[in-house]
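The next part holds the structures, each set out as structure tokens.
What follows is calculated from the coordinates using simple rules that are stated; it is not laboratory data. Since this is a predicted model, take the numbers as computed values, not measurements. Cβ atoms are built from the backbone, for glycine too; each structure is taken alone.
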Structure P
Amino acid sequence: MKVLVVNAGSSSLKYQLLDTETEQLMAKGICERIGSEGSIIDHRKYVCDENGTTEIKYKENADIPNHSVATRLVVDTLTDPEKGCIKDASEIEAIGHRVVHGGPYFFESTLVTDEVLEKLKLCVDFAPLHTPPHIMGIEGCTDVMPGVPQVLVFDTAFHQTMPDYAYTYPLPREMCERHGIRRYGFHGTSHRFVAKIMTELLGGKEDAKIITCHVGNGSSISAVKCGKCIDTTMGFTPLEGLEMGTRCGSIDPAIIPYIMEKENIPLSEISDFMNKKCGFLGVTGKYSDSRDVEEGIKNNDERCMLAANILAYQVKKYIGAFTAAMDGVDAIVFTAGMGENNPELRERALKDMSYLGIVLDLELNAKTWRQPNIVEISKPESKVRVYVIPTNEELMIARDTADIVSAL
């Protein structure tokens, strides 16, 4: 089945076309600056032959006033004789949408219906920056490809198996129930993807205890026991948990009213402050990208070293906490931008963890970055297996979409 995977943002539309029978990526791209001057489409198609896969790039300006026009442009590009990889739009059998937040309404991937779309609108309060663009993306696909089944795949769904004592905040119960306040967790599609692979690498062990570390500009760690998430670091929003590129992660809540008063930050700006001006950027004063932070460390920048040490310490701490929560751990997985491509982070985080019997292959770890392969970076004598597994959320979305649509 050929599935178009869509990730709609407020001014962008990312897409991938995948063949779920071969799990081959056929094309991908992004429409940027939707609704603004200077709109572009950055498109790439993939041609496979006996020599491997060749990526062919196309980038051009386009007038993209809304998501419907963006979707039409995507379909036209995919079917273009030169740029495209399919002859006709009818070859697209299903559409899968990445949706950030399912709120208290969605606990698994779901076929789009009128009723589902109305319920999705109730999630706007939980993710006001993400849900409206998701809806625009769905409506754009409906306009351009009416009749093609669409499926919503939620970042929060994988974490809905957490027990009540893990997802409940110690706030007045009636208030939480009234407003849907609980730990939801995010990056669930990524955590599910790599946890499934890790379980297979453990020989299909049904009672496997796995800690998945999705570390990038946004980061979260999950405890996965018997294939189900029992805890995760992100909470009601993606702000909780680890230090991130520009997010502060978990801090003493009393700091917020304190700095609002001392720095004259109004209520309308405090969320933006915590999400966009903290984390690596806040600690270093200039860098939000881990590559810049690592370069700063080479130049003896003490703030960069501190920012990196904060994150590594937090990763170490959560690994310890989740090991306790699961009464042990069989494997630790690193994935996403930093997890896959920052050997220094992995080494710092796993240093001095002899109590778990972790023995890292330092040489192999150091050269494991910017590569598409699954790599075990622990030594054979390590009691806990440590892997770098490249994530593929789009493939997970395509699989869910194909499964649901095939069953119709």
Structure Q
Amino acid sequence: MDRIVVRGGERLTGEVAISGSKNSSLALMAAALLAEGETRLSNVPRLRDVHAMLELLRALGARAEWVGAHSLVIDGAPVSNPEAPYDLVRKMRASFMVLGPLLARFGTARVSEPGGCAIGVRPIDQHLKGLRALGAKVRLDHGCVEATTAGLSGSRVSFDLNTVNGTQNVMMAAALAPGESVLENAAREPEVLELATVLNRMGAGVRGAGGDRIVITGVESLRGVEHEVSGDRIEAGTLLCAALVTGGDIEITGIDTASLESTLDKLAETGAEIEAQPHRVRARAPGRLRGVQVVTAPFPGYPTDMQAQLMALVATAEGSSVITERVFENRFMHVPELLRMGADISLSGRAAHVRGVPRLAGAQVMATDLRASAGLIVAALASEGDTVVHRVYHIDRGYERIEDKLRGLGAAIHREG
């Protein structure tokens, strides 16, 4: 099993291009099932999760192929089997987003309940509530969701809580549901807005995405389009933390900086010098950074997917930090591993109290989920000696060649099989 070895103490400098967004890519791949004709997506990262979604689309009968290094061509016309099996869906939670498109196209769908990182309860009830409102009959059968309809129709959906994938799933189904659908308390994340943009280019009528009220006018059919996936805001934030924890100075490109606002604001609070332009950001650590207080929240708040990386950053900052996790109840699994590296962290409910230490120490650590693995690599860069991060298949789910990108910035990092 692969592991990543990091020798800490190297200052990161230089420029790095951000890969395409994992979360946007997965939603857009599901949306391709709605279209008549081919959908071509460029700037798609080659990740474990993307490959898992490709497997699923092919199992459904779609033609889905790589064309070049980072482009996909997906044709949903050949789909004849609206059933997503457990062996594929269990690998990745986002694969559940095929439910809405399959139901809209075929009037029936059977999708296994999803898997993914064990970071807390992420119920699918909001997905099902929305589809029921559009006219679906839904039942659970031995770990599978069976949905049928004699015909979807526009309706009002009021989500009980913020759900990105739930909002996207219902959006896709509503795009082909006659009449007008109104999604209240919808997720505002950039990935929702990007999906709406692509659906509109396919011929859908989606208004208000990016806000908490989305209005969708259903159409009879959608067409395939070409689209370049936006840069990954979480990879961007991770690389900024990686550079700053080393006292470095880097510039990232290929990212919509508006999607990074809350992350950049919090990094600036630590004392980092941030220069943001529309599609690039420069970050520099002028000296030892300061502790901060942060509470994770749905967009536009501070992202839960950047919590572990920020904790690793402030583990060596001057003073104390308090990091409160409000999105997932089980997202502090990286804390015991950071303690093994010499961090001073105590937990109280959903709050982590971090007292900065001058330097961390290299150790053998184990990644427990995708973002925790990124946090451990950030911490390793600020450590004395070697750190060995085990179970790095987690990081391969969401970061494309992270060791190559960090090595290009001056890190002493390599992968061992």
Structure R
Amino acid sequence: MSKVLGHFESLAKFPHCSGKTEELRAFLTDFAKEQGYQVNLDEANNILIVKGKPVLALQAHYDMVCMGKAPALETYEEGGWLKAKGSSLGADNGIAIAMMMALMEEGHALEFLLTSDEEIGLIGANAIGFPLQSRYMLNLDSETEGEVYIGCAGGVDIKAAKKFTAVSNDHDCFEVSISNLPGGHSGIDIDKGIPNAIVELSKVLGRNQARLITISGGERINSIPAAAKAVVASEIEFAIKDDFAVKKIEKLPLVIEDDILSLISDFPNGVVKFNDALGIPQVSQNLAIVTTHDDAIEIEVSIRGMSRDELHTQAEVTADYFREAGFEVEKKDKYPAWSPQENEFTKIVQEVMHQELGNSALKAIHAGLECGVLKQKYPHILFASIGPTIIFPHSIREAVSLDSVARTFEVLQKIVDRVAQIRCS
């Protein structure tokens, strides 16, 4: 495991927030060439690293969600977990890249597909430009050890915008904010009861009969908002909980006439429908970002669904919710759902995992894996996904289990060996 963690520490030295991965991309291409691999780049900055005539492709993304102090990463170990001080860690998906680097040092005949900008809409996967030789592809972006993922949610983003009407203000003005909430991944954490800062702030302001002047909140479209701030006018004293900060400011002449606070407070945020058989949400939505500028307000929502039909039905319901309030709405299909499917490759992966760990289970995840996109690009390839245990990705609480990294890498090595036997038979 020390080899894998050593590579992860090397990756952490390079900034690689989504959209700003140039330095890490150069490092990875140079590293692969030094190990004797052929390296190709496409126009979307995806990296394909190849040796020999492989049957197996390993796939991961090399960008990360930057929260807190990131991209400056200061890692530390605590109670068997690797964390970062005041920032997201980038174990999602940097640990997978580190495992790939360790395998390259071993010289395996594999295809390594490193995709770009996964965290801002699976951009690289959607624009992939490589032909692939492999019969199987193992995605390394799952986040629970001992589970083989064979399906994932699809995603649609909603952007609602409206020009508001301003009216005169006769009351005192205040800045009200909430910060340092836990945050989390808007897919896998959406059912964990994590408060949404934008929604919580709007509810408190509404209960205090505040009139909105400006509001902003949220960090990433795929994160549960950890902070939000509003400037409001009010004629009453605020009954604010300790989580909120209130500061009286200079009186402002105008307030927003539209009831934006009720619109946000009443929004059905969180799990819309639960799948008891899979033990995960079937449909969910996260009110991720809100901004006001000039005379307009914008609200962004991330919607996830385990089936194409339910995903798009919910997207239309949500679009109508904002349209009825006078908003103009844009819908963006981000990635398709990957319908759960067992096949010869999932059987191989599950058998190896069971032999190494004593247990394994076939699962689906309420988050977007690139398998959904890549399955459409490469219909001849069979897919599965595994990974070590990572908690609270997309937040400053992100952590990866060190023991899980070691065990998952052993599983990965055995899968590579098993598939190599297929190639030689």
Task: Value 1.1, calculated as distance in nm of label points 7 Å out along Cα→Cβ at positions 113 and 145, assigned to which of P, Q, R - done: Q
Task: Given 4.9 for distance in nm of label points 7 Å out along Cα→Cβ at positions 137 and 345, calculated: source structure among P, Q, R - done: Q
